[in-house]
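No value in this document is a laboratory result; all are computed from the given coordinates. Note that the coordinates shown come from a computational prediction; the quantities given were computed from them, not determined experimentally. Cβ atoms are built from the backbone, for glycine too; each structure is taken alone.
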Structure I
Amino acid sequence: MNFLILFEDFVQLLAVVPQTLLLAITIFILSILIGTVMALIQEYNVPVLKQIVVITKLLLRGTPLIVLIFLMYYSLPDTVTYLSGLVGLDYNGTNIPPAIILIVAVSFTVASFQAETIRGSFLSINKGQIEAAQSLGYTPYQMFKKIIAPQALVEAIPEFSSSFLIVMKAISLGFMITVVDIFAEARLIATDNSYYVEAFFCSGINVLGNIGHNGYAFQQV
């Protein structure tokens with residue numbers, strides 16, 4: 001292993017760390033929000049929407065992520081252009097950045113798993129607390145805000161840390177649609193200097209460092 005090349009590659013990879021983290025954090029937050037909506041729809045048995053959520057989750061969890069990314073990459077621009085025309089907007093969907101398509105695809109895929117985690121955390125709450133709140137005249141919103149949400153969040157945090165790890169690995173597929181993250185940059189560097197071991201070793205160290213830091217942050221919450 002060439003340690004000089006190793007150092008040079010490491011420095012170059014640091015330049016894409018902020019972009020990679022921004023992608024991962026954005027996807028992570030969106031997946032939690034979407035997953036929460038899915039979980040609430042199922043938990044409160046919202047007619048029609050519950051069936052739509054169940055089918056959507058099955059499709060998302062059963063479709064390989066790379067297939068979903070390509071489907072959105074080739075279909076989303078035309079769909080957005082068509083829908084924009086229906087509402088009287090002159091917007092060309094081909095202007096959508098590939099990073100946005102990656103964010104949408106990965107967010108919905110991860111959300112389909114997050115929904116089960118969040119729903120499980122809802123079910124872990126003692127029913128006696130809900131009954132006590134109802135007897136005190138709490139509205140559904142007050143119960144969710146003061147009783148359900150705080151406890152459910154604590155229960156879900158360990159699983160959220162695992163989800164962030166999944167997101168970090170999933171965004172490496174973005175290279176297939178020209179989105180450059182740490183692994184994609186490592187591949188570009190290795191193609192340029194032919195030192196593949198050094199480049200991917202550095203990318204692994206970078207990713208492990210980011211995952212370790214965020215995992216520690218979750219444990220402190």
Structure II
Amino acid sequence: MIKIYVGENIVLSRKAFLDEIESLKNKKVELISFEGKRLTLSELILATESKSLFKQDKAIVIENLFSSLKSKEKDKIIKYLASTNNDFPDVLIWEPKEIAKSVSLNKNWQIKLYKFSSFLFNFLDQLKPGSTAKNITNFHQCLKSEPAEMVFSMIIRQFRLLILAKDNDRYLNKMAPWQKSKLLSQAKLFPLHDLKQNYRRLLEIDFRQKTSGTPFDLSSELDLFLSDL
């Protein structure tokens with residue numbers, strides 16, 4: 001079985017991928033790991049078709065196969081994986097980015113797709129000053145489906161984009177028109193000085209959390225941040 005862990009929610013996809021690896025270790029499965037960007041077809045064939053020295057079951061673990069640059073070698077590897085049969089060892093693949101639609105995936109592969117909840121994007125889009133109760137309510141709704149660390153990283157990203165929208169929106173030209181329009185509308189709700197100040201506050205929270213410089217957990221710090229937005 002070939003399983004691919006992928007999606008925009010890399011925290012959850014990574015966790016599921018590592019949990020599966022840990023489960024295989026507990027079953028005494030021999031794991032052979034590769035970095036997809038450097039993997040060659042000959043290395044993969046040797047790993048999959050050679051017998052285990054200890055007659056163990058084995059599994060192949062590959063990271064960043066599809067996100068590596070397009071090459072003839074990668075195409076050969078994907079074609080080889082697509083030709084596997086039931087005697088082939090399990091293969092676990094983790095990707096930090098969405099797989100391009102131009103890549104042909106075998107219909108028998110198990111694609112485990114991890115997306116952000118709609119609550120997270122609604123929360124980010126609706127962030128505005130003077131709306132403390134709604135901001136905090138939406139934040140805690142997000143925490144029911146997303147870890148606080150992921151929500152925090154997305155809040156930082158949102159404020160960075162709002163600063164760009166307010167200061168010089170040409171940096172948003174690569175976005176879809178509807179995304180750019182939503183950011184520009186949201187940015188109008190904040191003075192540029194406040195956006196920059198809030199961004200600095202977020203970086204300070206990040207520093208305190210990483211250095212154990214606060215008695216509050218991340219969720220509590222973000223409650224305080226949102227209450228004074």
Ranked on distance in nm of label points 7 Å out along Cα→Cβ at positions 11 and 155, which label among I, II comes first with the largest value? I
Given a computed value of -26500 for helix-only ellipticity at 222 nm (-39500 (n - 2.57) for each DSSP H run of 4 or more, over all residues; to 500), which structure among I, II does it belong to? I
Across I, II, distance in nm of label points 7 Å out along Cα→Cβ at positions 59 and 91 reaches its greatest value in structure I
Given 6.3 as the derived value for distance in nm of label points 7 Å out along Cα→Cβ at positions 139 and 195, which of the supplied structures I, II does it correspond to? I
Ranked by relative contact order in percent (Cα under 8 Å, 6 or more apart), which of I, II sits at the highest value? I
Can you tell which of I, II yields 2.0 when distance in nm of label points 7 Å out along Cα→Cβ at positions 43 and 99 is derived from it? II
Tell me which structure, out of I, II, gives 6.6 once distance in nm of label points 7 Å out along Cα→Cβ at positions 51 and 131 is calculated. II
Comparing distance in nm of label points 7 Å out along Cα→Cβ at positions 67 and 187 across I, II, which is largest? II
With Cα Rg over 2.2 N^0.38 Å computed per structure, which member of I, II shows the largest figure? II
Could you tell me which structure in I, II was used to calculate FRET efficiency 1/(1 + (r/R0)^6) of positions 107 and 123 (r between Cβ atoms, R0 = 41 Å, to 0.05) as 0.70? II
